[in-house]
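Each reported figure results from applying straightforward, stated rules to the coordinates on display, with no laboratory input. Only a predicted model underlies this, so the values are computations on that prediction, with no experimental measurement involved. Cβ atoms are built from the backbone, for glycine too; each structure is taken alone.
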Structure I
Amino acid sequence: MSIDIILLSFVIAFLRGGRLRELPKFHKLYFLVVSILLQVCSAFMPTIGGIFVSIAYIFTLLFFFSNREHEDIRVFMIGWFLNAITIWSNYGKMPIDLEQAKKLPYSLEPIINGTDFKHSVLTEASNLPFLADIVYMPFPIERVISIGDMFIMLGAFLLVQRIMNKPISLIRLREGSSYAAKN
């Protein structure tokens, strides 16, 4: 998750009149801590990084499942699931479209030579290519993202709105005026 998306979410919540009053209570936060530590380990050991990332995704699922009563966490879970099945079906790495990645301001050499701990080159042999990192996102920080990443970003946005006491409910948006008439 990118810090820029989280900061932008806080700015939007603040502009909407939100204020940070108290942090939400999460169950089994240690699962998330273990997941983050495993992902950090994958960066230091790129040859077996895919194993660390795959195990980290399991701990992330346990955290999400423990907190599934929140709508924003359920949106995160959709993104997690889409990314997880793509990573798992591609031997622990997320394929990335090199044509899109060439727009990025950093070297693609580790991805091309197979030493990147997180990504592999998207080829015809890649599984689930439509769920890989194929969408170039120029703002706020340039990156190539997947459909799963879009759900994760939406989940982060909704979570920050809730933290700032300005929650947005996708369920209420879907129900529209019929929901408003009931309340």
Structure II
Amino acid sequence: MSTLRSQRLNQATHAPHEQLDRAVKSFEPFASRENFTPFVVAQYLFQSELQPLYQNAELIALFPDLAARCRARQAEADLGDLGAAVPDAVPGAPANLSNSEALGWLFVSEGSKLGAAFLLKRMPALGLSETFGARHLSEPEGGRAAGWKSFTQTLDALELSDAEDQAAQAGALAAFERFNVLLQHCYSQAKAA
């Protein structure tokens, strides 16, 4: 039995995922609100860059609840709670992605909601919650596990060519790379401020 597409994407992104986890930890985002704010700025930038994918009619035809899954609005509200300005866009945002590449980006964005459950547990110590400062980490309607399962079931069932599968994998790798770039940018900006 061949592995499912979502499993293959998981395997392909294992190393960059670990690398990103280490990068996040190195900035100690849960040490204080000041340290957490650049993390939220990076989340906001990433989610706002992905907004066009979440609003793409062809992708919505595959994932009917896609538009409701985007967290850019929540991240923007979190910035307000934290007293942070909405940042300027950072050059290098994904553009002209094929739908196959977009699947990889969405896989990374949706998968990050699972990890958000662990991050949310750290929020009370910062005086933050699902309704203040950490909205972008909140549990999606219907629950994290159910949301991820419905997303991956649809993803796994898509009829894609080998080239399209490769493009989805390239998209997922590019998404990790991009979030890392945004993370480094936001923490260096905060340091310079």
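A few notes on this one:
- Computed 3.2 for distance in nm of label points 7 Å out along Cα→Cβ at positions 76 and 108 - originating structure among I, II: I
- Relative contact order in percent (Cα under 8 Å, 6 or more apart) derived as 29 - corresponding label from I, II: I
- At a computed 22, 28, 29, 19, 3 (P(r) over Cα pairs in 10 Å bins from 0, in percent, for residues 4-59 alone), which of I, II: I
- Of the structures I, II, the one that 60 was derived from, the read-out being percent of Cα pairs over 20 Å apart: I
- Identity of the structure behind -22000 (criterion: helix-only ellipticity at 222 nm (-39500 (n - 2.57) for each DSSP H run of 4 or more, over all residues; to 500), calculated), options I, II: II
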